[in-house]
Structure formats: C-alpha cells, structure tokens
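Listed below are the structures to be examined.
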Structure I
Amino acid sequence: MTTDVLVIGSGGAGLSAALKAKELGADVIVATKTLPTNANTCMAQGGFNASFGDDIAIHTDDTLRSSYGLGSKTMIEQMCKSSQNALDWLISKGVPFSLDENNELETRFMGGSTNKRTYYAEDYTGLKILQTLYDECLKNDIKFQTNHYLLNLIIDEETKEVSGATFLDIGSGSIEEIRAKSVIMATGGYSGVYHGFTTNGFGSSGDGIAAVVRAGGMASDLEFVQFHPTALKKSSILISEAARGEGGYLVNSDGVRFVDELAPRDIVSRAISNELNQNKEVFLDVRHLGSEKLSHLLPQELKLCKIYENIDMTNDLIPIKSVAHYTMGGIEVDHKLQAKGLKGCFAVGECSNAHIHGANRLGGNSLLEIISMGLIAGENAVNYESQNRLKENSQLAKDKAFINAVYNNFTNQINFYEKREFLGKILYHNAGVSRNDTGLKGVLAALRQMQREFTFMGISDKSKELNTNLIDFIEFGNTLEVAEMLLVGALHRNESRGAHYREDFQQTNDTFKAHSIFWKEDGVLCAEFKDIR
C-alpha cells in the first residue's frame, strides 16, 4: 500500500494535518491503532486558546512564562499569531463553540492566563473538535486504516530518510507496510506509563516516540510530565480545569482554600500533594455555582462524578487527587516540525516537542497546538521532496520475525501485566509530582531489570486475530523505552523547573536551562543536555 502522506494517529493533530494535506492535493492515509475518534483529544475538555490584536503578545508572554525558560519564542509566537486563523478554520468546519446570550463566542479563564481567551464547547471542547474533524475527513474521502498498530518506521540507513512504516493489523494479525513520500507522526503522548495514575487511556504508551528513537531520531524533555490537579480520587477520571475556570474552589478537609485555583498546574498539583502528605483530604467545591450554571457549563462533569464516584457535584464536595495528564516532552523537531535526525518524518501534537510548552503547559494551549501545528505539519509534509523513490527495505521482514518470536520464543514465565501495574505505581510515587535522587534511582533500577526480563514475559494468548494480549505486550515494551528516558532526564536534571520538582534540588538552576536530548547508539540509550541560552 502506498500514498503521498501517511499520518500515524487520528487525534486532533493527525486529522488536522490530514485535512490540510488533502486540501493541497495529496493522497492521504491515516493509520490508527484504535478507532478514529478514540483519542486523548477528547480529554481536553476546558477549551481552545485564541488571541487577537494586543492579546497576541500577552498570550505569547503567558506561554513563555509557563514554559519556565524552555519554550522557543519563535515557535510560541508562530502558534499565537496563527491562533485566530486556527479558530476560524475550526468554526468553518462546523465546531459548535458555545455562544452567549448575544450569540457571540463565549470565553473562560484557564490557569496561568492573564486574559480570558479560552473558547469552549460546554465541557466537551476536544470531543466536539475531534468528531467534527473526523466528519470532514470522511467528506473528503481520506482513507483510514483502523486497528493498525505501529511497529516501526521504514528508513533508509544511508540517507536517514523515512519512507513509511510497518503495522500489525490487529483484526487479522498480519504484519503490513504502508509506504509514503512523507510521514506525519501524531501518535499522542506517554502519560500511560503512569498506569493506573493517569487521565489518559492505556494506549498512551509513547509508541511513536519509541519508534522514532529506534529509527535514529531524537526525543527531548521527557522528564516534564504535567499532573492535572483535579482527577477523581478513586478512578483518576479527569475533572476539567473549566470547573475552576468557572469559579470552583479547592479546599482541604478542614474546609480551607489553600491555593490560588487558577495558578499554573504544577503549582496547584504540588499544593494538593502537600495537603495529602499532611493526611488531609482535598476536594473540588463547585456547590456555590448553582445547579443551573453547572448544568449549562459543566454537563459532562456532572455525569462523570455521578457515574464514577456516585457524587452529586451540585450538593457534594468532590474528592480529588493529581494524576499524570499531559506530556511536554516528545520527538525533537525543527521549526518545520521535521524530526531531527530523520528526513521526511514530521511530528505534531503531544508526541512532538516543538518547544512550545517547555517545562509546563499553559491550560488551553494543547488544543491550539494540535490544530495550528497540525495545519503546518500537513503543508510541510506535502511540500517535502522525497529522494527515496520507495526503495526496497528489510523492515517488514524484521518485524515479521519479531512477532513470530513473541509467539514462539518469548516465554510467559513473568506476568507483564503485574509489572505494568507495579511500574505505574512506583513511577507515580517516585517520579510524579515530587521527585528525589533515591526514588528515581530505585525506579530506574527496577525498570532496567524489567528490560532484561522482557523476553521472559511474553504472551499467553497465541491467537492471531484480535489479540489484545499481544498489543498490550508490545505497548509495554514501548513503555519501558520511554519511561527509561523520562527517568534518566529526571535523575540528571538537578533542579526544580515547572512540572519537574526535585525535593533535593528545590531551586531553579540556570545550568539546566537546557533541553534533555535522548537518542540510541547500537540500541543503547544516550542522553545529554543541550544548552539553549
């Protein structure tokens, strides 16, 4: 199967890139490991930042400030200046943003923002954007290869040019390749490494990041993981920042408000952690907003609280905790969003590190980034002039041999599901909101032991068709690769900056005003800090 542009991932970033590429006349295939609307774009409930006129400069400054010195002013300015066009583009596609009584677009405040610039669709913003974009893709006859799990990129070892990717067709169990003149990685983030302690679905295992690094590309800043302050205590289901943006309070079990609810997320999450460490409970209180306002502005949150915690948020306090929500690090890209170290491979969205969010993301910027950068990635992928002419490549044969080995040679002596749960728990407690040298070294040692034991884990289900056991196993392998980079970066960043907080190095240190860069040589992880001053 061949195409002009192969998009891997069907969230908001992938679909906006696909639509732009199609608009420019390219043949496009979108490959996704689930169904097209099953993406973490749906988790971005709060809204979409867009700035106009004088607010563009303020929006840029807000984003730079939230990045704690690691954001690229060039990329941030590009995003903020294009935000109005991105909003207009979504409206032209039919996204039903909420309107006020004058039929004007409504906005709300999000944490860390100076001005009120977040446009929303009740508390379903990401979901409605995603469904609208998928409808547009269908109207434009964009081809989808669903239930296709990414295995590896197809790369010319001499030129380092990417000419497609290999996939496991989950339905049939066959190993296939899709060849393309250019590839766009839109595979999402890696919060799933915190298994059981994340708002994300289990599929957020960093597959695209791991594949790019294996192919010879680079990743960066993986130690920066944003913990969302308000997830339901028992289930880790996200309660949108919109609840605080509309005036919700954070209170402890003494009934005391202990933090500015609209401070940046790293500050709020640490404040919550401090209360919990003092054996106090923490609650989100929206009772004072009234049932009419809650029903109008936060209908999804009302349902989530009732379904998952049996709580009526109009009358009850909502027990919460902070959990992994968004990953700032990802595939290292240049200003054209091309993966560094590879040609013809672009990366956009949460899997990409375009140096927009730096050490901490500004609320409302995730949806803006996936649309504004998605349109840019689509255009740049179309304009890329391929040199490979889709030459023969051995990657398909290698991946067939690997899957065959998993079925026939890997033993099932160790239950990798138990290891996955254990890894998620120790990552959350030792590489979560707060970190220190001893804890990080302990988790890294445990993870590397899991890497050594990987071939003794294997799968128990030997069926070919719809083998979710096999998918979980491959995902766990990617989790081990990505979590290693996260831990190495966190261990060697001897400072506190944004979402990375070290109990043993509580001050920001300009020595580390730099990006952590990760790559592999002969299969061995390498890392360095790249000075950006």
Structure II
Amino acid sequence: MHRPAAEPRPSIYYRYQVHDPWVAAGKAPQTRATVVIVGCGPAGMVSALELARHGVPSVVLESEVQVSLGSRAIVFTRRSLEILQQVGVADRMTEAGLPWRFGNSYYRGQRVFRMEAPHDPDDRFFPMLNLQQQYLEEFLVQACEAQALIDLRWGNRLTSIVQHADHALLTVDTPDGEYLLESDWVVAADGGRSPLRAMLDLKLEGASYQGVFVIADIRVDLPLPTERLAFFDPDWNPGNTVLLHREPHGIWRVDYQLPAGESAEQALRPESLKARIDASLAMVGHAGASWELDWASVYSARTLTLPDYRCGRVLFTGDAAHLLPIFGVRGANTAFQDSQSLGWQLAYVVKGLAGEKLLANFSAERVGAAREIIDEAGKSTRFMAPPTRGFKLLRDAVLSLSLRHDFVRPLYHWRTSRPHEYTQSMLNAPDDDDAHFTDGPAHGAPPRNVRLGADDFLLDHLGGGFELLYFTTGDAIPDSLLSVVDELRASGVAVRISAVGAASVAGADLCLADPDRHLRSRYGVEGCGAAYLLRPDQHVCGRWLALDATRLRAAFAAALPR
C-alpha cells in the first residue's frame, strides 16, 4: 500500500498543510472518469481548472499529501498572471507577491547592463512577480477544492496504465490499497521525472548542459530592491555565474554555478553552502550578514521535449512534456500556457464540439512553442554556463568587451519567457485580413490588454469561450452575424460578442464605448465592421477589416476541425 510522508515538510517561512489521503472506503464506486490528471502541481491544477471552466469534470491524482518542497518556481510573468486570472487566483498572487521589472548584470564588480521590461498603463500586471511556488500551489488547491467538477485525490499514486482504443485503464495505489479506474482521457502532469512518461517508454529529445548550479533560499535582511542581480566571473567564483532574487517573507534566492567536477553531495554540505552564501552576501556589500537556510537543491540546465504531446489517450503538459532551463523564467510559465491550451482543446473534444484533430493541433502548437523556447533558452544557457571551451572563449570575449563598449551589453539580456504566437496554427482563419492589418495582435498571438477604467481592463471581461470583438459605431450587430453566432450557441459552442465603439449595441453581450478610440488603436482598427475572433485561450484565430457571415462561419470551421 502507498504510504505518503505524513510529516509536514520543513520550512522557516511556509506552514505546510498535510491533507487527508483519499481512500475508496465509504465512497460511491466510480469505475469510469472523463479525464484523469496525474499530478497536482501547477500544470495539473491549471489543467483541471481550465477543464472545469469549460464544463468538463476531472479526477486529479496526487501521490503526496502536501504541496511541493521548497520555493522552486518563484518568478511568474505577466502572461502567466493573465492565465491565472482566468482560473481565479491572480488576485491572491498579486496580493502575496513582489512585482518587478528591472534586472542588473555585473562583470567583475561593474554593472554592464540594466534590463528594463516593458510596462505601460494598459497592463494590469507587472512584467514579473516573485512568489514562492508553495503559495501558488496553495491558492490553486483551494480553487480546485471549491470547484465541484474537480475530484482532488491526495495520496493516490498511479502504478500502471493500459491503453485501449477508447479509454485507459489505471491502477492507483492508496493507503487503503489499490483500485482500478478507467478514463476516457489521461493528462500527464507528473513533473520532470514523470513516471507516466516512463510507463509509456517515451523519450525526451534535446540537450543537457554540464553546468551545475546550487539553488538556495535563505532568510536574510538585505536593503536591496526587488530586481534580478546577475554576476559574471565574480572574484569568489571565477569563471562562473551567480544570481540573486528577492522573495516574499524576507527570503532571498541565491543561485551559484559550481566549479567543474564538484558533485551535488559536496555542494550541499553545510560548510560548502555557508562559505558560498557568505561570499555571495559579501559580493553585494553585506559581508557578515546573519542568515538562515530554508531549502537548497542542485540543478543543471536541460533543453528537452517530447516530439509529440499525445500518446494514445494520454496528453502531456508542463515538465512531463518538456524540460527547459530556468534562465528566462520558462518552467512554470510555459506550463501555464501548455495547460491553458490543453484545457480548452481537450474540453471541446470531450464535448463533441470538435474532432481529435484538435488534440493533434494542441501537440503541434505546444511542441512548436517548446522548440522555440529551447532555441532561445539555449542561447541564454550557453552564455550562463558555456558548454565547451569555444563557447567559453566567446562568452568571455563578450564579457571583456562589455566593460568598454555599450553595444555589447544587450547580449546580457536573458530573453525572458514570452507567450508563443501560433502563427502557423491550423486553427487560424483562412482568407481573413490578417496580412492587411498594420497593427494589433496577429494570427496566433495573445490579446493586448487595454485599460478601460481606474481598475478595469479588457481582459477582465474576456474568457470562457470564443470571443468576437466587433468594432462598430452602429446600434446593432448585423443580423447575419448574429445568425451564425446563434447557430454555434445552439450546437453548444460558447461564443460571446463584445461590441467596441458604442455604449449600447443590440445583440452584443458586452458594450465598450471606447470614446478616445484607444482600444481601436491597440487593435489596429480604424473603420466600422472590423472584428477579431479570439479562441478560448484568448489567442487570435481570425481578424477582419470588414467581417461578414460567410467568413465568420469559415473561421469557426477552421477553429473547430472535425
């Protein structure tokens, strides 16, 4: 029988809650689920919440009985917060976290580059927010527990899977013994070591880098702003890289690269940790500062992905699908985008609103995103931890030149994670006017937020289905367009019309007057009758300078392939 650790995990700032394990005794028998999600980390819970938003129930299996050990992911991007807004936890994140937008790179004690992430009045969220992963998971757990369509089962460990043509048979071990569970679909969200990936004998493709880093969380009082600090070739760690980040609750993240040949066991010895953390604090002008260790681990950079995120009835998301370097805050932030994409596309297949081609599209889009990230993150990784002598010579030349030449310094930019644009998606509308727009989000891009009032933004109002943004100064949505929308709604497709340009427009679900034409400007629209169609994950799948019923119908045929 499975016996998860029942003692609360140790932490000097976070109080772990140990949940009661789910056991079958006394429960109504359930032999078939619609979706089973394996893993209760951020990827698994966002997948469950997204499915629930579209009316699809899920069973979430988690082998442990508490949230993850250590701070792990601590930096969340603006787009991640927009996704988390959709599942109801963004407000709690911003209340608990530390927003920031600047980063500083130093070489041999001299600041050589200052990163400034864009931020303007149309952005509800800062470019980045620092918060330990335990808090994110806590907020997501509570959101899942409040959702009737989510059955969260702590202490349930998947031990085997047998796939059939129309379902998968799962064997699940609990403190009360094993049980069998059939599921139409299974979502693998069980992390970088993914037991489910191993059960299916699937292999990741890509590269692993030799550079090894220690990651340590300490409680220390440092009068420094919430800005990323990166140090190249510091005196105490020659030829290597050191990173510092502020976290909430008086915690600081210290990342430092190890000399070649040093093992993880050697690096995590108390005397080694103390010497190097003391040296890091002295490097920022606080030699002798008193500190307390909360958690430490080691990691190496990897750029790996599955070539296909679907294997029969199993769909992969997050670290189970890919392993990405942390440089550029790509891990959890990419997982949110995976799970948002997976959630709506799997839901539409489950509900019979589209065929399984939609799942092939999910895989193609997200594998493409992973490969784009791998390409970019590989550049950052090779700069942070050069894998060969040749790369080290090149990196050191850039570092040396940066002391005297400004044009070299932007090479320090860590290429922060950004949402993938599905430019070549099969879901994009054929023969629309995408190529004729001179501004605004293009095919496959996420939407642009727009401030509508003091605490009111466009994305506050969007989500839950397809969104048709229709730009007009008239008093009604054309009957021909309403007829198409009514047909779709009658078939079960959620579609909402937001009219932009007038305070009252008959047939619209939401009216945005846009008196200063700022929203039109953000979307590159001038005349009346223009429109954008956003998918349920808010990415653009069609835009027109003049929309008619025939082209709207064609757009939905592309977006919901049979």
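Of structures I, II, which gives -11500 when helix-only ellipticity at 222 nm (-39500 (n - 2.57) for each DSSP H run of 4 or more, over all residues; to 500) is computed from the coordinates?
Working: I: -11500; II: -8500.
Matching structure: I.
On FRET efficiency 1/(1 + (r/R0)^6) of positions 194 and 474 (r between Cβ atoms, R0 = 30 Å, to 0.05), which of the structures labelled I, II is highest?
Ranking I, II on FRET efficiency 1/(1 + (r/R0)^6) of positions 194 and 474 (r between Cβ atoms, R0 = 30 Å, to 0.05), first place is I.
If we compute volume of the Cα convex hull per residue in Å³ for structures I, II, which one ends up with the highest value? Intermediate values should be presented prior to the final figure.
Values: I: 141; II: 160.
Once volume of the Cα convex hull per residue in Å³ is worked out for each structure, II has the highest.
Looking just at relative contact order in percent (Cα under 8 Å, 6 or more apart), which of the labels I, II belongs to the structure with the highest value?
Working: I: 21; II: 14.
Going through I, II one by one, relative contact order in percent (Cα under 8 Å, 6 or more apart) is largest in I.
Say we calculate distance in nm of label points 7 Å out along Cα→Cβ at positions 434 and 506 for every structure; which of I, II gives the highest result? Numbers along the way, then the final one.
Working: I: 0.9; II: 3.5.
Largest value of distance in nm of label points 7 Å out along Cα→Cβ at positions 434 and 506: II.
Rule-based calculations on the coordinates, nothing more; no lab input. All figures in this text were calculated on a predicted structure; none of them were measured in a lab. Cβ atoms are built from the backbone, for glycine too; each structure is taken alone.
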